[in-house]
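Next up, some structures in structure tokens.
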Structure P
């Protein structure tokens, strides 16, 4: 019997427009009513992930920043954290700035960027549709290096690097991999999201990577929660679509991947379900938890 379900947000629970379907919400509600711990496991910071946790009803615990934080939603408390070392973050920022490549840094409650491009533009568009308490907090600054250097209280969950050119992107990845004590996510495909502009829509496509402290992944934080709740790994379901979900999909008792994931990701899963625009999360919960 499964006792815990960890669900990724972007590309998994959320459709291509950043929305949660009613069928997915209903499936989560029914699963929670059966005593199952359903948690969000996302790369997003707390504020952004929390709004979706509350909307979906999976609002007991969350994994944020790709495993950098385990958060107790009900008690508004960080249970576990693994932030990037400050000097390592500054080293990465300098590499990005010296090579004129787009990047953004994420604290537990804030996304910091120089401009509204790539993933930041998607979050900014989301913000237009939700009340203030559900917005992803975005701060635009001219000099990120200086901002981080002067604000010693900043704790960085992850750094995201983006570019539309595969050649430029691969070049920066090689340099970032030389930084010690951090992990650079190995993503081989482009991110594809859609932004609604009135009656029209705009596709946002880019290559990207996410950088965290060494040894940080979603599974580490999920395992920490499972140990606290006395849940065995065999009693866990993990549902995701991307390379930052690989560890949890491989280690959970049942690893589920979305149909919209890159082909190379499907080899790591036990089961493939419908894509994120056709309620793949609900399909998984209905089959393995609700069983109606």
Structure Q
């Protein structure tokens, strides 16, 4: 759309000085790579996914328009949709509080003023950047029911370890426990929030007679809520996107216990080649994540506090 298509914009442009016009052109030029990238890699794929969700498409044939049939199938006659959504929701409920709490506890330890702390910070952060496939293979070795490290240690203290990934009742909790491996990334973000809390607030609380525990509840935790808010959204989105562990370790089993939503999407899209229905699944997950994010954002005013 040119300036001539918008009289108000054209009038505003004419009132600008030559220097202001050059500055505006420079700004638009600097923004153009991001705008092109957003249009090509975000806006267009989302719009295309919405279109294909209303079609029957197998990647080979031409898309056939079927309207809302994919959504009707999803909500009324697809038991795998229900089981995958249930497994994903349970994983979010189990793993999210675990990673938030343990990440905060680790950050408090990494914030201590002791020699060599930078080494410990590096060591705990490294797992967060290791490939998910490599981590999954490592945890297969850790939790092997016969020769794994964990069950071997349990055997030494007289405890019979479970079958972990291969047990119906333990498979999903095992994947949730495995998610702790990346808690170092969350701890580094918490650490940045901890170090931004003004020292004079702790000094004032100590003068008032507050002990360590009271300073944590009255100073540290309230002023860390903006970081907690950010981390909650990031970890929430990441939990809903659980896939690699199911693909590498469990293949959705046993008995669909770890049949997560993205794994179901993968099977529909790249094994059954039902791209139309897979597009509908992807859009549903997008709506769920957006809904949860909006809910967290809307409720943040009640529990997120800032220094001012």
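Read the figures in this text as sums done on the coordinates, not as results from a lab. Since the structure is predicted, the reported quantities are computational estimates derived from the model, not experimental observations. Cβ atoms are built from the backbone, for glycine too; each structure is taken alone.
Identify which of structures P, Q gives the largest calculated value of distance in nm of label points 7 Å out along Cα→Cβ at positions 216 and 232.
Greatest value across P, Q: structure P.
I have 18.0, 56 for Rg and Dmax of the Cα atoms in Å, calculated from one of the structures P, Q. Which structure is it?
P
Could you tell me which structure in P, Q was used to calculate helix-only ellipticity at 222 nm (-39500 (n - 2.57) for each DSSP H run of 4 or more, over all residues; to 500) as -9000?
P
Which of P, Q yields 1.3 for distance in nm of label points 7 Å out along Cα→Cβ at positions 24 and 248, as computed?
Working: P: 1.3; Q: 5.2.
Going through each structure in turn, the value belongs to P.
Right, next: Suppose distance in nm of label points 7 Å out along Cα→Cβ at positions 40 and 104 works out to 1.5; of P, Q, which structure was it derived from?
That value comes from structure P.
OK, next. Figure out for me which of the structures P, Q the number 0.60 belongs to, where FRET efficiency 1/(1 + (r/R0)^6) of positions 128 and 160 (r between Cβ atoms, R0 = 35 Å, to 0.05) was derived from the coordinates. Mind dumping the intermediate values first?
Details: P: 0.95; Q: 0.60.
Label of the source structure: Q.
A further question on this structure: State the single structure among P, Q that was used to calculate relative contact order in percent (Cα under 8 Å, 6 or more apart), giving 23.
The value was obtained from structure P.
A follow-up question, please. So if we calculate FRET efficiency 1/(1 + (r/R0)^6) of positions 64 and 192 (r between Cβ atoms, R0 = 41 Å, to 0.05) for every structure here (P, Q), which label has the highest result?
P
From which structure (P, Q) was FRET efficiency 1/(1 + (r/R0)^6) of positions 96 and 208 (r between Cβ atoms, R0 = 25 Å, to 0.05) calculated, if the value obtained is 0.10?
Only one of P, Q returns 0.10 for FRET efficiency 1/(1 + (r/R0)^6) of positions 96 and 208 (r between Cβ atoms, R0 = 25 Å, to 0.05), namely Q.
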